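Asker: Quick heads-up: structures coming right below.
All of the numbers you see were taken from the coordinates with simple rules; none came from a lab. What you see is a predicted model; the values in this text were computed from it and never measured. Cβ atoms are built from the backbone, for glycine too; each structure is taken alone.
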Structure P
Amino acid sequence: MSAAPPLSLRPHIDCTVPLTAMVLAAGLGKRMRPLTATRPKPLIEVAGKTLLDRALDGVAAAGIGRAVVNAHYFADQIEAAVAGRRDGLDIAVSDERGLLLETGGGIAKALPLIAGDAFYTINADNMWIDGSSDTLRLLAQRWDAAQMDVLLLLVPMARAHGYEGRGDFHMDAAGLIKPRGEVRVAPFVYSGIQIISRRLFEGEPVAPFTMWRVWNKALAQGRMFGAVHQGLWFHVGTPASIGETETLLAVA
């Protein structure tokens, strides 16, 4: 693995980025126990920095002005962690203390805090390292609202460090994607990062539901696309995966 070039040497990507990124940080982190017995998973450190800080640093570096972070499990700790941040980010917390809403429901609840017709969502339990260019800006450059309602950042299975599944999606030459379905394996893994249109959430309740409920709308209309991540990606899902990730980062 090769390290990404310093920020000062990376090419600038001239594009308009969505106004808001929502960082999904409300989950229970059951597979990360016992580390999550006293703290939420996004506040676990990898190589000296929390997963949540890594996500928010990426948001700030891309020039996105607003971040929304949802909180349920140890919500007070999430609120405290973002209260002292700077980086030019306006950070709001979407409070899910009363009911854990899953991915789709959490976004539906947070919509009043989200600016813009399209926005990023970022899973706080995955880690990405930029390639030669800023990952979030590259995704924005690829976004085309005329033909897309969803644009997923996808990772080839061979480069999905820490991932133990069978893949999530197939993708054609134009970037149009379809789920693995009944096929034994699929070549691409969802990175946990996407740009999504808020129109998919019109009429959806503030209640627990997964992302698939809105993704299926986009799939049915042929408006769900993918883009391949050019850098490194790590699924940090268990205590053992922390050391494995740190070892890979040390040689990257």
Structure Q
Amino acid sequence: MTVASPTTAMVLAAGIGSRMRPLTDTRPKALVEVAGRTLIDRVLDRLVEAGITRAVVNVHHFADAMEAHLARRKDLEIVISDERARLLDSGGGIRHAAAQLGRDPILVANIDSLWIEGDRPALETLKAAWSPVRMDILLLLVPRGRGIGFEGPQGFFRDGEGRLTHAVAPDPPTPYANVGFAILNPAILDTEPDGAFSIVPIWHRLQAKGRLYGAVMDGFWMHVGDPAAREATEARLNAASET
């Protein structure tokens, strides 16, 4: 049976971007440019390529500027999830947008996650691995050594079937990091309370049930978390465009 790929995405773009200062003193992190294009536009470009036709984007820091910028995009429908009153973190942000997202599986994207494609587009790898019968969250992963911003031992172990175990301080270090993109069944948040909460405890709950999975990309990942990472990412992107 062919499984339908998500056509709606939740784009987590509301963060203040404290580590990106001073660049975020005058703009939201999502509007920081890398190699001449904003983070939010680079992520939306990837989503459009992957068949997403509707993106729900949460806003908080410099929200008016974000809304004005997003209004210029005409290649997909953009819906604003307003978090001006309070930041809701990763899980709370998705839960807050439940009515806008609908009941079908969605693609979740962080705006500080970029990559250079390998032999197969990363989001095609993610979509091909998705199985709603077996899993409730499917994370896009990158192997250690194939990215910028994979610091410390924390991350994921993955078994032969793709099931994940999240580990904070393992020995030896984990072989995989979370890229910040995933396919998710929105129903897993139905019992969560309104307000701010992280998605990480949801990972652990699903992990215990054997319903947290991962798909491994073959490209080079870049986590744009601070100005130094932005410069390193820009250099990588510019070098890749010249080859």
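Asker: So mean count of other Cβ atoms within 10 Å over residues 67-74, computed for just one structure, reads 23.2; which one of P, Q is that?
Answerer: Derived from P, not from the others.
Asker: Output the label of whichever structure in P, Q has the greatest value of distance in nm of label points 7 Å out along Cα→Cβ at positions 51 and 139.
Answerer: Going through P, Q one by one, distance in nm of label points 7 Å out along Cα→Cβ at positions 51 and 139 is largest in Q.
Asker: Work out the source of 2.2 here, i.e. which of P, Q gives that when distance in nm of label points 7 Å out along Cα→Cβ at positions 27 and 99 is computed.
Answerer: Comparing all candidates, it corresponds to P.
Asker: Follow-up. Where does the value 2.9 come from, among P, Q, when distance in nm of label points 7 Å out along Cα→Cβ at positions 91 and 219 is the thing being computed?
Answerer: Q
Asker: Okay, moving on. Quick check: 3.3 is what I get for distance in nm of label points 7 Å out along Cα→Cβ at positions 163 and 195, calculated from one of P, Q. Which structure matches?
Answerer: Considering all the candidates, the number was obtained from Q.
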